[in-house]
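Each structure below appears as structure tokens.
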Structure I
Amino acid sequence: MMIKTTIKQLSLTVSLAAMIAAITGCNSEPELQTRAIQNTEGLSGETIIPLFNESAHEGQSLWLATSENEGLLLLDDEGKVRSQIKGSNELLDIRQSVTIKGEPVLLAASVNKESNRPLLVAVDTKEGSLKTLASLPSPSFDIDGICLYRDNQEHVYLFMLNGRGAGQQWLVVDGATQQTVSREVRELALPPLSSYCSVDDSTHALYISEEEVGVWKYGAHPEAAPGRQVIQLVQPHGSSAENVAGLSAFPGGVMVVDPDTATISGYKVDGESVEEAFAFKVAGAEAPESVSVARDSDSTLRVGLFDDEADQYLAADVDWKKSDAAADGEFLTILPEVQTPPMGRFGDVADDPAIWVNPDDAHQSLVLGTNKKQGLFVYDMQGKELQSFTTGRLNNVDVRYDFSLGRKTVDVATASNRTDNSIAVYSIDRESGRLTESGKVKTDLSEIYGLCMYQPEPGRIDVFVNDKDGTYQQYRLKARGMSIAGTKVRTFKVDSQPEGCVANEATEQLFVGEEGAGVWVIGANEDDGVKLETVAKIGGALVDDVEGMAVYAQEDHSYLVVSSQGNDSYAIFDTEKPYAYRGSFRVGLNAAKGIDGASETDGLDVSSANFGGVFSEGMLVVQDGRNQMPSSPQNFKYIPWKSIQSALKLD
């Protein structure tokens, strides 16, 4: 097929003065001069994306376009179709330099409207060719909009939207194996009439346009917190123009097109700050529906538009100085190897894990996990559920060893029970690993919350519990027949709400977390007074809330691991003065194992025991507050310590 087209080689430059005038309102909106791709009427197009830098075919620019009756088209400056994938296509997005099977490709995603199946295509701009990589399954809804996103792990995702508010995020390229895949990661609750989206990879921002309402920003990362931010609201909700349709993100901002007024607006987005940077009347356009933006240089945006009324592709350039918008902080990414089944219900349910090391065979060790709505769950090293107890609304759990109960030596687990403000006590059979409910220690706290245990010598086990008002109490466990009781031996206080704590027997220290303030240390024995010493304050490595804490104990060097819930990371400090900060990491998606990352972590535990295999140097277990791939109730993830050790260069 040949389309007789001539794109006039115009060099469009919109002056900075005109943009300033537009922003200040001194003049009416300046016109954005466009160049038309002639003789493409009748294609029933929808989107055209400029390709550059890699567009080396005979020194010409190339354009990737969709057509309802011709499919996916690769056009050059002379209007020739260099390559074509026949079909009925309306939707389109691209990512440059995606590595697939060891080769960097320009990856395009489109949708065959007849089959409702997304299509992944490799675009070879040197040869001027298109090659189908994969035809993905159809989702459970009609696809009205798509956009691509590439994360820090080089995974590529496809967002699919439906105009009735449904949305899904799929993993389509596994960055580790460099293979195309098709795996649902999470469901999205979006506004109705949402059919255009675009992602700024540098800030992990997903932009969605809601017809007749405005433009919203969501988190694009699979572990992003729920919620949205207003970018633009149209009248009468806000002061912007009459409507919104297509949009396209670029580093540090987003461009939006209004088909009713034939205007485009650019917004600079820096965190919570949103600033309208320019607004133009699109010359020669009657009803531009879609817009695609690609950076041509540090000072120019190349723009592709489709005019629905004239059934015409348009192109233009816009001056735009490279934005210095703050990107999400870069963290080392560690992959989980095992996960437990999801809890039985959605919501804030799972909270805190504890690792029980089997004294005879560490491979037969257990992970205990609390359920804030139900009780305690017990898992093996493969994540399989072995036992459960409907003890009450348990929050934090911990484990210690070698406790005389009757004529037996048992290990002990305790958990803070928010149902009756008590300490729930379990004995662990050292041979079978079976747990048994073995008592309850009443407290006089009004809102029991966090808990941890301390064992300074064989046979003596203490339990620390705290209250939301900042009060800490220390209890000593005692055997009473075949039950376990406790006696309060100390009380101290922090200034605001605590939760996580951990005792380090080697140094007789207790590390305590104050959610909105930081981490403190105090002597762990009952005669150590009430004075707290600073370990790390909120800001820098820790972002509130400070949640779970645990000690990775070794003979020569130990580390404190802290859940920095506010930025979904985990910080590591030395356990001895000056409590040096050793680095932070995040738990990312393990596509090969089908395990998502971890985020919004409440509790965690760590052990240096040799559990074998990938856990030969020990393991970290974390609660996952947003369990994805697919969207599921919360659970727990197991992470090899040697991956953390290697990434952070720890001893």
Structure II
Amino acid sequence: MSEKKKFYITTAIAYTSRKPHIGNAYDVVLADMIARYKRRNGYDVFFMTGSDEHGQKIEEYAHKAGMTPKEYVDGVSGEIKKVWKSLNTSYDKFIRTTDADHEKAVQHIFKKLYDKGDIYKGAYEGKYCVPCESFFTSSQLVDGKCPDCGSEVIDAKEEAYFLRLSKYQDALVKYYEENPDFIKPDSRKNEMINNFIKPGLADLCVSRSSFKWGIPVTFDEGHVIYVWIDALSNYITGIGFDTDGNATEQYKKLWPADLHVIGKDIVRFHTIYWPIILLALGEPLPKQVLGHPWVLVGEDKMSKSKGNVIYADELADMFGADSVRYYLLSEIPFAQDGTITYESFINKYNTDLANTLGNLVNRTVAMAGKYFGGTVDSLGKSDALDSELISFAADTVKKYTDNMETYHNADAVAALMSLGRRSNKYIDETAPWVLAKDDADRDRLKAVLYNLLECIRILGSAIYPIMPECSDKIKALLGTDKTSLEFGAVKTYTVGEATPLFARIDTEKVLAQIAEKQKAQSETAQNTVKLEEISIDEFAKVELRAAKVVACEPIPKAKKLLKLTLDDGSEKPRVVASGIAKFYSPEDLIGKTVIVVANLKPATLCGVESNGMILAADSGDEVKVVFLDGVEPGSKIR
């Protein structure tokens, strides 16, 4: 028996600044689809993903959270693993750039390149983008902002080490020429050549001295190794690379990588910086880099500040991992950005999964049980309609296979769904329920159901890399493990009891539930936001007094407001309008002592001049006024 051919596939490692959103998750879902497809076709697959855990941005996030950077990345890395698990991904290794063996290997890589003269010490001055952790020249900015993410940039200068990119430019171009499929899609390759290589490669900053959260340069205290060498090297450190020539057997078996799956925004790093690092190390270059497009929410990139972030694990909790995988792999084209909204997700779920695939499987299995006691063989009576369906199935398999081999996942899924629709049409054309009425048509009915079961088996097998759970359910319903995509591979079926694969979603009801949840989350976020720190002197400017409620009444035409008359120790009563009518009646308040902000500027609310504000706490869905016991009106609160 011949040895399996290896296939080493990686994703870009997820940055541990925040929990990954659904756009970040597309990376791992796409790679998982390819890994599963290759395994099914006999390859010895090693699939690696992980988390990128160093850098200035993480140092800043950790400080704001009151945590050490390591504590912070431990939490986010754990979140990433949970999201990847929620999507039923089958990776073989999860590498973290804080792993001790990775850090040690990166230090050795840096030292080797320095000893060779490919890294040298200098100083960098330019426009710096903190989110991207990148320096730019003024000419590279777009409208004065970062060309990659659109953020504001700052002027920065610091001592740094540089990698001699220019030294390897010609060797890189030669590799492009000798390996025309190295970068896919082709448009990404053209962008790299025209926008970066032809103008001439500037040497790359590969260390930082303005922050501490990174892998230290062993021979120069105060410098940490920058993201390009740190994060990119994970693809070799994770499988046992050693700069002294003592690499593990795993590295010798797996490297070079067969495929790096990354987002289009980091193609430059993986097709210019990374190959040059490898050229300088004297190691083989990866065989192919797939720079997939983005997942947009409507027409926009996902952003917490825009409030349009959708999380993959939350979608999976609501609708199942398979449905999330299906949407991403069917809606994101090979070269153009795809979009997602809750409405489009539910619509596609109902149209493709519930109506087309789910309905086909449920109807066919139910009819096989009803008309043949669950056992259907291939010895029925055929006619021309059958030949057309069989030919359609064969054509579908070819389209599916061709597109899966070239990573055109949306086209591959479209081919499968077209067979689902054609099979449903075949049911309408043959009308099995009519054939079942006449014993003379029993052999014809058998042929119809057998043809449908074979189409479903082919669909169930082919859809495995896309929706593995659905594939397993179809296999169980049909009672066969046969994975061949050839029509007629199974001669007799004994089916199980028909059960719906995908229950139809009530769009209006579910969208209302999502909107309510988003509203609650938004209110919670507003209530828990951490404000800017103030000094004791600033706090002292707020005058807080104890005040007794001597009278209280509703304000006409203001459902939320109550008018409170307070004794705060002053010569005359203080009137305050407060939005607590939903939670308190006047009788609940009269005679109680509250805390009032006494030096707030007056404001007129629904015709009532309010001179202050009483203190209350948001408690879940309630507002609770802060009451005082045994405190005299007019007492200052410190």
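Each value in this text was obtained by applying a stated rule to the coordinates, not by laboratory testing. Only a predicted model underlies this, so the values are computations on that prediction, with no experimental measurement involved. Cβ atoms are built from the backbone, for glycine too; each structure is taken alone.
Here are a few things to note about the model shown:
- With Cα Rg over 2.2 N^0.38 Å derived as 1.25, matching label from I, II: II
- Structures I, II were compared on distance in nm of label points 7 Å out along Cα→Cβ at positions 162 and 346, and the highest value belongs to II.
- Source structure (of I, II) for semi-axes √(5λ) of the Cα gyration tensor in Å, for residues 290-585 alone, computed value 62, 24, 14: II
- Read-out helix-only ellipticity at 222 nm (-39500 (n - 2.57) for each DSSP H run of 4 or more, over all residues; to 500), computed value -500, structure in I, II: I
- At a computed 0.80 (FRET efficiency 1/(1 + (r/R0)^6) of positions 90 and 154 (r between Cβ atoms, R0 = 35 Å, to 0.05)), which of I, II: I
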